[in-house]
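Coordinate-derived values only; no laboratory data. Not measured: the values here are computed from a predicted model. Cβ atoms are built from the backbone, for glycine too; each structure is taken alone.
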Structure P
Amino acid sequence: MTRTVSEVGVLDKAMAIVDVVEFQPMTASAIARRLGTSVSTTHRLASSMVTHGLLQRDGAGVYSLGLRFDSGRLALAARPLLTALRDKTAETTQFWVRRGDLRLCLESVETPHELRVTLATGTTLPLSDGGSAARVLLGETRRPGAEDLPWIESISQRTVGVCSVSAPVDVDGRIIGAICLAAPVPRVATTLGEEWGRTLAAAARALGERLAL
């Protein structure tokens, strides 16, 4: 049975699952056998932990530690690429990850311009806000039966006067984040997608390759 270490039973159970899969990823059935819990309860709790980024589950149903435990490495890997992208475009660059029904800005590098789009590292926004990064994290770049979109752009969707373009960061076929370029609309001659979409997509691919190592 799951050992009780605090007065919050469900938290104890969740942390017991974390302890089990930290060094040996396994299915819900295997976790249940190891902990002496029911498969249905274990599966339900593990699924909720996936939603919150505490666990991740592959196509074979095997659970392992989620991206929430890897935030530091993700931010560290993204920072030099975001800085290079900011220097090339002279606009604010950000790296967003999903946190349940929210998106979290894990890293942000601001433009040197006085007029700027500012969202500090640690900012959370709803995935329903219609911004380009939110749409990427919701999977809008994935098109069954068709070629995936390299980027998505948004104009005055979340905030009037602000435009953005975002590209998916893919690791082993999974979108683990979105790189975003944001700017005031008056400073963009055409659209951010037309001007910087390919550059942004290349940076996102480079980050995905770096994280896959």
Structure Q
Amino acid sequence: MTNDCQLYLITPPTLPGNFPDLLAAALDAGPVAAVQLRLKDLNDGDLQKTIERLRPVVQSRGVAFLINDRPDLAVKLGCDGAHVGQTDMKVPVARKILQDLTLGITCHGSRHLAMQAGEDGADYVAFGAFYPTTTKEPPEMADIETLRWWAQVMEIPCVAIGGITAENCAPLVQAGADFLAVVGAVWNHPDGPAAGVSAMLQAIKNA
């Protein structure tokens, strides 16, 4: 089970001007399963431009490109799917918009929310945060036991998210996470995003 775990990148809260190059370098250090564009404060025009700039970088490398909160833009701009939070949109509504594109749902630490998301058509559920994280304040915490339970009894893939690094990811891989979603571990790596991806992949392999 451990070697089936894949890396799932989430973009940093603000993107530097050279981000397409950083993203390309990170993906070339792969394999990476998916990239989620998560920019909370951009207006639609700027968000659309960012999607159009980054989508070719991601998809040309055979990686899924998902948009946070915006199934409508994912469909309109040729992305591979969307990730939706509990307060953003009802799962059946997102499923209807996306049709056969990928739909991921934030479930925090709740087995109930995850089971409901699965019934409503989610392609994957995301549990977290498992560790303290600076990208969400304050993060809801999740229990590794929930991850283990889901992996054992459910078919729908699960993503572990929240403060995950190469140093602390082993228990999540061992518990059966299908994907590890990371932000800081890659984009804030002292030797650059490519080194961050390599370190995460090595840690997954070693777990």
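Comparison across structures P, Q (criterion: relative contact order in percent (Cα under 8 Å, 6 or more apart)) gives the highest value for Q.
Looking at distance in nm of label points 7 Å out along Cα→Cβ at positions 156 and 172 over structures P, Q, structure P comes out largest. Thinking of P, Q, which structure, once Rg and Dmax of the Cα atoms in Å is computed, gives back 15.8, 44? It must be structure Q, since only it matches.
When distance in nm of label points 7 Å out along Cα→Cβ at positions 76 and 132 is calculated, the result is 2.9; to which of the structures P, Q does this value belong? That value comes from structure P.
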